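Heads up, there are several structures right after this.
Taken together, the values in this text are just the output of simple stated rules run on the coordinates, not laboratory data. Remember, it's a predicted structure, so these values are computed and weren't measured experimentally. Cβ atoms are built from the backbone, for glycine too; each structure is taken alone.
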Structure 1
Amino acid sequence: MEGMSERAYAAHSGLSRGAVQKARKNGRLVLFADGSINAAASDARRGAMTDPDQQMRSRGSGEGMISGPGETASYIKARTLLTVYAAQDKQIAVQKKKGVLVDRARAETLVFRLARQERDTWVTWPTRVAALMAAQLSAEMEKASGVPVTIETAILQRVLETHVREQLDALADLRVSLA
């Protein structure tokens, strides 16, 4: 006998005898003319034809084993990272569909638009309410004093605008951070 028997090759390669038989049947082993296994050539052929992840599972082994051209541990780490990334990507997609996650640029645009609408509403408010407030104040003061009092709408509007602008200036210092 020139080479190894199935049992001897199984012990040499760290595989089960069934795995060696399967490799022989699938043509992953190099045989001598007498049917014995050429260990060195078979190791090389198996390394080239077998997925490193599959080799690790069949050996039942863990860290630090080298199979084929690269280290299996780094291959396993790379596959793990790819799997984790894919899972995170799917989780983000689900959160977007549920409405839990929103696009940051869109959210910032909406917040800016809302703030501008609020500011515009407050800027025009004194003009809308000055005449009504002047009439109400005049009526209340006349009722309290018994003397007709006239409050100028334009003066009240300027006073209101001044105070509203001061308040808006104070609010302008607020910054929204979506980070």
Structure 2
Amino acid sequence: MKLTTQENLMSAFSGESQAHMRYLYFADIAEKEGFPNVARLFRAVAFAEVIHAFNHFRKLGHLKGGFLTVAHAGFGPGNTSKNLEIAIEGEKYEIDEMYPAYIEVAKMQGEKAAEMSFKLALESEKEHYKLFVKAKEAVDQGRDIEQKDIYVCEVCGYTVEGKAPERCPICGAPLNKFKKF
């Protein structure tokens, strides 16, 4: 694997891993503040971030040893509104900057497996962004989001409220590959 794509995969793994932990932390805060459905959303998206991290990590199976990684990460947790703002900013960074750049580098370097891993994550992050924006609007009005089932595709991390699709619109996985939250 070409070095720049490899480093991008390691950074993406690191960033997704940190997002997972951040969202679990944010879920606990939302729960304590009386936003159980926002807490459930944070937990569902945390699970999706693990899927992204695992997908990236699998592509690095050729490596041996420890490596320094760098990832863009939001810090400074606060109340649920602030934590949603941190989540929105992080998802927006991945959508607008990180994944598009990583995809282009992987494409240029002919690293098709890494390119696909980045593309699946990017499309999923777009949904996370929308869900967090909607949640922040509710929280800023002093209310929880509507209680709906949340489903996460266990293949790519696509996250949807309401009803799971027969097939994932991102990766094509069947309905039985969706985990309900």
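Each of 1, 2 could give P(r) over Cα pairs in 5 Å bins from 0, in percent, for residues 39-94 alone, but the derived value 4, 14, 19, 25, 16, 11, 7, 3, 0 comes from 2.
Could you tell me which structure in 1, 2 was used to calculate distance in nm of label points 7 Å out along Cα→Cβ at positions 135 and 167 as 3.0? Each step should come with its number before you reach the end.
On the way: 1: 2.2; 2: 3.0.
Computed on structure 2.
Between structures 1, 2, where is distance in nm of label points 7 Å out along Cα→Cβ at positions 23 and 79 highest? Across 1, 2, distance in nm of label points 7 Å out along Cα→Cβ at positions 23 and 79 peaks for 2.
Here the criterion is mean count of other Cβ atoms within 10 Å over residues 15-22, and among 1, 2 the highest value is seen for 2. Computing mean projected area of the Cα convex hull in nm² gives 19.4 for which of 1, 2? Structure of origin is 1.
Out of 1, 2, which structure matches 12 when relative contact order in percent (Cα under 8 Å, 6 or more apart) is calculated? Working through the options, I get structure 1.
Suppose Rg/Rh (Cα atoms, Kirkwood Rh), for residues 103-142 alone works out to 1.40; of 1, 2, which structure was it derived from?
Details: 1: 1.40; 2: 1.32.
Derived from 1, not from the others.
When helix-only ellipticity at 222 nm (-39500 (n - 2.57) for each DSSP H run of 4 or more, over all residues; to 500) is calculated, the result is -20500; to which of the structures 1, 2 does this value belong? The structure behind it is 2.
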